[in-house]
Structure I
Amino acid sequence: MTKVLITGGAGFIGSHVTERLLSEGDEVVVVDNFSTARRDSLEPHERLTVIEGTIADPELVERAFEFAPEVVLHAAASYKDPVAWGEDARTNVVGSANVVQAAERAGTSRIIYLQTALCYGIKPLEQPITLSHPLRPVDSSYAISKTAGEHYVQLGSVPSISFRLANVYGPRNLSGPLPTFYHRLSSDKPCFVMDTRRDFVFVDDLVDLVVRALRGKGAPGAYHASSGSDFSIQELYDATIAALGLPPHEVEVRERGEDDAFSILLDPALTIETFGWTTSTPLVDGVARAIAWYREHGVEQTFTHLQMPEVRA
């Protein structure tokens, strides 16, 4: 049994990792302020403790680390409001510093950090993006603050792995185009798709990778959590239509805004070599599983870290 602390453990990715670890016999402490997490994401469990609060509070972080975790998954992040710069800085920067220093004092052996691919900026110099690409997180508060958080994780003395994520999707995801498509289509509201492409990773595939790192696999450093392929947002929309059982139809296609990348495709070669990991869930299957969850649980609110154009009535 491993003792694991997960910040943001009730959120989209964190809750899936929490469930996997509990199913494998681990003891888990979750810290979450439920700003974007659903309270029904985690079922009560004898080996699960949930601490409600923000990692920007150093005293709360210290209390969480009294658990003396062997490893930490740092998944907590502020991202729901693109103009909430102060909250992004408090959670993603100060919060990360709090977590790293508490982990040092607790004797934690490893930190796994979840980073955004937007650390490379919205105008990458190469496709696919390699790990040697310069960090250019100047296009959003989220990217700036998440990259600063990554620097604090790397500055600390606890060995760390940073996974720079492609677009992760699946059940419980409330950010990005997929839940927005579902929410609008199920409410008979118009949709549009951006003329962009994205690299999509189903959440269960990502969990496989994260758990391998939590178990000690992989040397410290940065890695890409990526399928190595990109899909148009139109393809994602078509998969959503199919999962909902709606007839195929044309949808408005809009040119991307200045703060939106045409494609963010990450090179996963080092991850494949190091962890023996590749994605295995086809996009249509992953979308169908996400839509099934949305149908059962509903989508009342979605989030984005980018300024998005309004849907025309």
Structure II
Amino acid sequence: MHFLSEQGPLALASRLKVLSERCYDQIDQAYRAHGLRLQARWFPLLRLLQERGPLTVGEAAEALGLTHSAISQLATRLARDGWLLLHADSGDRRRRRLALSSDAEAELRAARPLWQAMHASVENRLQATGVDLLGALDQFEAGLLDRPLAAEIAVRHRDRLRDAVRVVPYRPDLREHFYRLNAEWLVKYYSIEPIDHAVMSDPEAHILAPGGAILFALLGEEVVGTCALLPESPGVYELTKMAVTERYQGLGLGRRLIEAAIAEFRRRGGTRLFLESHRRLQAALRLYESAGFELQPGVKPGTHYQRADVYMIFRDPDAPGGERNTDG
């Protein structure tokens, strides 16, 4: 078993390319053995023109499912070698119309009996596999057109990454990442204010020592997100310093962190949970709202942040009677 077959679906395109090259080579051997100058790589375009007559490069590319560039390059070569005639299209002088030369017409007529033998030989090989290989190829090709593979790969990759993420409490060896992750977005959107620098530089003193909590999102051993519960007064906490590194945004990590922070808030018997943000961060605000935070009129009284113009308070749906956490 050669290496490519061991790679399974990952090497499908490479195996098809190897198979294609092998088929081209063996068909070319058959052509040469019967005194024909035709090459297997030319067959699709030449056969198309034989059946449909002169076509533009664009029309040929669409019919064969190839790029305009690929057809243009092949047509230029075949014209140089006397297989094709290139004419300006009557409808648009900038386009070229491709037509078979008389020599090409004669060569294709001479190849027809050999094609019948090729057809029977290849069909016999396909039947011997016990699989409707051509039908399977039709389905696979149609699927690539209807549902682009890249988009499906992206969804599966995102789901696998999301499933692999775990949220863990603060550990001393993760300390540096608290500053790094928060500095990333602060520098991008605003600036690091003095209170940010103080809290991020010494989270043990400013968050943990007063009775708060810090959480981290880990993907394997890579730290990709963080958030914190900062105590303001007994039972009152600020959800703060939430950040997800840009490379892994869109995986739902922000929601995972918020849910973990709310769970910790409940575990501590908290009475009010709030956050401050900025209207510029619309995606974050929608996330907070979907997690149960409600926008309050005006900014938080006595806010510590120069940039804050949004104040939100968490309404706990699991609280008795669905009561709102408020300042009162």
Structure III
Amino acid sequence: MYLRVIIYASIFLFGQQAISQTCCSGGVPLSNNLGLPIEERGIWQFGLNYDYNNLNTLYAGNDKLNDDSRQRITNSVLLSIGYSLTDRFALEALFSWVNQTRTITQFGNENFTETSGIGDAVLLAKYAFPETLGANSAVSVGLGAKAPLGKSDLTNEDGFLLTADLQPGSGAWDALGWLSLSKAFDFRPSATFSGNFIYRLTGVNNSYLNNTSTYEFGNVFQANVGYTDQFLLFNTIFNPGLIIKYRNASIDKINNINLPNTGGEWVFIRPELSVNIISNFLITLRLELPIYSYVVGTQLTPTTRFTAGVYFKLNNKNKTINL
């Protein structure tokens, strides 16, 4: 009995130490890649994105520390599929594959950990309210869920169970609320002001650490507000944009107890560009850079994020791909 208590306590303390100085902005960027536009009835949409997230900046509160001994890199491949059942109602699914690495270099020694696998998935139902904010405007709302498709019980090469932040999946169902606003103005019809807001109410992983503990990631609110425009160059349509992103993550909990060094808020600036190569086929590029960070305790926070992808539409009415 005493031996079991000691083992469980050791796992709990090891888990806290391993999770400390990591980041709530790591992991699979599901919220970052939700929100395909609602098209006309019968339109299929497909998006395939690669997302690179480099976390190499250590913060304590809002103070940047002179310490580059820790690095987290997340590589994600994300497949988005959307279908419009009517001109106003659509479904969207997002599937992911994720590779994560963590490198800690101290006193001449390097500790490297890597995991890969299918990540969690999202299903979102969306409804559009056109002209709600006047002419050339749209408001869309959505409700959805994140399904725990990814594994949450991977072990390292020594057979020790990895902590939650390095697992491909969360092991829990989450609820999602989504709101999108867009508005174009007469003075610049090709330009659009937009806002995208997502709230994720996280569930509990009841089988954490081989069914000995529970783990709950903090609830997350994310807002993206920005400006995009359109211009023609070399018979090709370019859509540049500038987005300000705000992200707030609550503190994680293990066994319903607040976990140190988790939670915080961040502000990012994100220049982006989409290129309409041919009709209904886009190439998208995004670069995300932090401009403000405040973390609870001491955490590794994002340094650079880059996303590249392709997007195309299929008109089911004509059974043809409009490329």
Could you figure out which one of I, II, III the value 14.8 for mean projected area of the Cα convex hull in nm² was computed from?
I
Figure out for me which of the structures I, II, III the number -2000 belongs to, where helix-only ellipticity at 222 nm (-39500 (n - 2.57) for each DSSP H run of 4 or more, over all residues; to 500) was derived from the coordinates.
III
When distance in nm of label points 7 Å out along Cα→Cβ at positions 119 and 279 is calculated, the result is 1.9; to which of the structures I, II, III does this value belong?
I
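Give the label, chosen from I, II, III, of the structure having the highest value of volume of the Cα convex hull per residue in Å³, for residues 111-294 alone.
Numbers: I: 115; II: 202; III: 169.
Structure II gives the largest value of volume of the Cα convex hull per residue in Å³, for residues 111-294 alone among I, II, III.
Coordinate-derived values only; no laboratory data. Given the structure is predicted, the values throughout are model-derived calculations rather than measurements. Cβ atoms are built from the backbone, for glycine too; each structure is taken alone.
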